1. So distance in nm of label points 7 Å out along Cα→Cβ at positions 5 and 93, computed for just one structure, reads 1.6; which one of I, II is that?
2. Using distance in nm of label points 7 Å out along Cα→Cβ at positions 77 and 125 as the calculated read-out, with 2.0 as its value, let me know the right label among I, II.
3. Thinking only about Kirkwood radius over Cα pairs in Å, for residues 61-108 alone, which of I, II has the largest value?
4. Out of I, II, choose the structure whose coordinates give distance in nm of label points 7 Å out along Cα→Cβ at positions 101 and 133 equal to 2.5 when calculated.
5. For which of I, II does Cα extents along the principal axes in Å, calculated from the coordinates, equal 58, 30, 25?
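Please treat every number below as a calculation from the coordinates, not as lab data. Everything quoted here is computed from the prediction, not taken from an experiment. Cβ atoms are built from the backbone, for glycine too; each structure is taken alone.
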Structure I
Amino acid sequence: MEQRTSIDVAASPDRVWEVLVDVERWPEWTDSVSSVRPLDAGPLAVGSRVEVSQPRVPTGTYTVTSLEPGSAFTWEQRQPGSTVSAHHECAPLPDGGTRVELRVVMSGVVGGVVGRLYRKLTEQYLAMEAAGLKLRAESVAR
């Protein structure tokens, strides 16, 4: 089960990346996230663990599985029978702006079922996150 959204942001890729990887501040710009608590010291890096609480979704611990500084990171939450992967990508646009793609993949026997149950909510949360990220990055970029 995979869902995605993308949005163009009138801010540099560096600015968008700065907002995106400052995960503790996500609750300031998206109502889809109630709290984010890093479980490891230091900046976001492969292996970093982060506890994420969202309305109407059980709190989960995500582990960063890949990170390309300035352009993309993926974190995963694993439970018996399911894996939730959240992908966050920034790509420069010719006009100096940034295209952001957000993608959630739910896999495994249980993950597929949960993905179908949460499909509409996931779609709403992806849209909220994209819009909030755009607003936050553009508000400082101007």
Structure II
Amino acid sequence: MIVRNCAGGVVFSGDRVLILKNEKNEWVLPKGKIRNGSLPTETAISRVKYETGVDANIVSTAGETSYEFFSLSRKQAVCNIIIWYVMESLGDHYNINKEEGFKEGGFYPVDKAIEMITYSQDKSLVSLSYKKYLEFKDYEMDQIYA
């Protein structure tokens, strides 16, 4: 089995989260393989930008997920282990990378996005990440008014 280390972002803009519809009509989060000695944080930021055109900052760790699939091209099983980060978009602009096979996407209200997302572990990840994001925003506001 091939094991691939990946990183991705759960990107929020206010009460909305960024999701993508891939070539299999699955609603997913932006992520990618960690390459050439890059740090997971660098990979998460760059994959979010590459897949969605969104500039975002990391505000917290979100957790880790993994999944396995059979690669027809490699003729063997692959396990992707993804390190996730809670991220905040620096603006509302996005540009879905259709050349990478994404059909659509954008920022959706968190509750609606959780219904749309295909995989249960991603649904849980968004829910937990939103709680962390709100805690970060509360802390940020406390610092401003301290």
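1. On the way: I: 1.6; II: 3.3.
Source structure: I.
2. Working: I: 0.6; II: 2.0.
Going through each structure in turn, the value belongs to II.
3. Values: I: 11.7; II: 13.9.
Across I, II, Kirkwood radius over Cα pairs in Å, for residues 61-108 alone peaks for II.
4. Checking each candidate, the match is II.
5. Details: I: 44, 33, 24; II: 58, 30, 25.
Only one of I, II returns 58, 30, 25 for Cα extents along the principal axes in Å, namely II.
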